[in-house]
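Please find the structures below.
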Structure P
Amino acid sequence: MTTFLPKEVQAGLDSARLLSLKKASRLRVNIDGQTYPVLRMWKTGFSVDAATAPYLRGYADLYDGAIHLFQCLIIATDEEAGEMIYEFKRATAVADKPALDFEQAADAPVALLTDQPVVDM
């Protein structure tokens with residue numbers, strides 16, 4: 001059995017695959033004020049539609065909807081099957097609160113209670 005497909009059939013399959021990836025993904029990358037939808041993401045990189053994204057490199061912000069996930073340093077590595085492949089040089093997770101510069105005890109009090117009486121007005 002052969003796995004050869006005519007160019008037209010392969011192009012149709014690729015466009016259908018890209019369309020389904022665009023609909024399924026909420027991820028997007030923001031670089032210098034430009035936003036590009038992310039088709040797929042894996043541990044070491046992600047892919048964007050090659051028709052809309054140029055060869056990008058540098059600092060980027062990766063979002064899942066409105067949630068800021070990573071601040072990244074990226075580089076374009078390859079283009080295959082209509083997808084531009086980018087690899088992470090660095091991907092730092094964004095925290096929702098500042099980092100602590102001290103060790104917090106597990107049994108630390110949550111709040112400070114005083115012995116002052118409650119005043120009713």
Structure Q
Amino acid sequence: MFIGAGVGITPLLSMLRTLADRADRRRVWLITSARGPHDLMSRSAVEEVRARMNLKVIEVVSAPEPGWTGEVGRIGHDLLSRNLPRRTHRLEYFVCGPAPMVTSVTGDLAALGVPHRRIHTERFGSV
């Protein structure tokens with residue numbers, strides 16, 4: 001499970017490319033967020049990787065434009081509970097983004113039963 005906001009997609013995309021290059025067929029999730037659809041970074045690169053692996057992409061925007069059909073709001077407990085697989089404790093979680101987002105998502109994952117040892121984070125900006 002990869003969860004990123006803004007430029008936090010960059011290291012996640014690197015790991016996804018590695019999985020795709022290795023022809024890894026496991027089910028992988030990517031949840032990415034930005035202010036609006038045009039702010040979602042590296043969408044074409046994500047699509048290229050999705051074509052080569054078993055990747056489910058969930059895009060979340062806080063300021064949707066007319067016609068937006070993806071998730072709206074922020075990555076949080078409700079969105080995660082709707083989109084995570086049932087056996088959350090069996091996956092590894094990689095979370096990258098602004099410090100407040102990483103802190104919030106880490107807490108939400110723990111509240112959903114994900115063991116802390118399975119949550120790997122990279123934060124940027126102020127802590």
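Here is how the numbers come out for the structure above:
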| item | result |
| --- | --- |
| Comparison of P, Q - label where relative contact order in percent (Cα under 8 Å, 6 or more apart) is highest | Q |
| Entry that produces 1.5 once distance in nm of label points 7 Å out along Cα→Cβ at positions 14 and 30 is calculated, selected from P, Q | Q |
| Answer label among P, Q for the case where FRET efficiency 1/(1 + (r/R0)^6) of positions 54 and 110 (r between Cβ atoms, R0 = 41 Å, to 0.05), calculated from the coordinates, equals 0.95 | Q |
| For -0.71, -1.24 (log10 I(q)/I(0) by the Debye sum over Cα atoms at q = 0.14, 0.22 Å⁻¹, calculated) the corresponding structure among P, Q | P |
| Source structure (of P, Q) for FRET efficiency 1/(1 + (r/R0)^6) of positions 6 and 38 (r between Cβ atoms, R0 = 35 Å, to 0.05), computed value 0.70 | P |
| Parent structure of the calculated result -5000, given that helix-only ellipticity at 222 nm (-39500 (n - 2.57) for each DSSP H run of 4 or more, over all residues; to 500) is the read-out and P, Q the choices | P |
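Values quoted throughout were computed directly from the atomic coordinates according to the rules given, and no laboratory measurement underlies them. The structure presented is a predicted model; accordingly, all values stated were derived computationally and were not measured. Cβ atoms are built from the backbone, for glycine too; each structure is taken alone.
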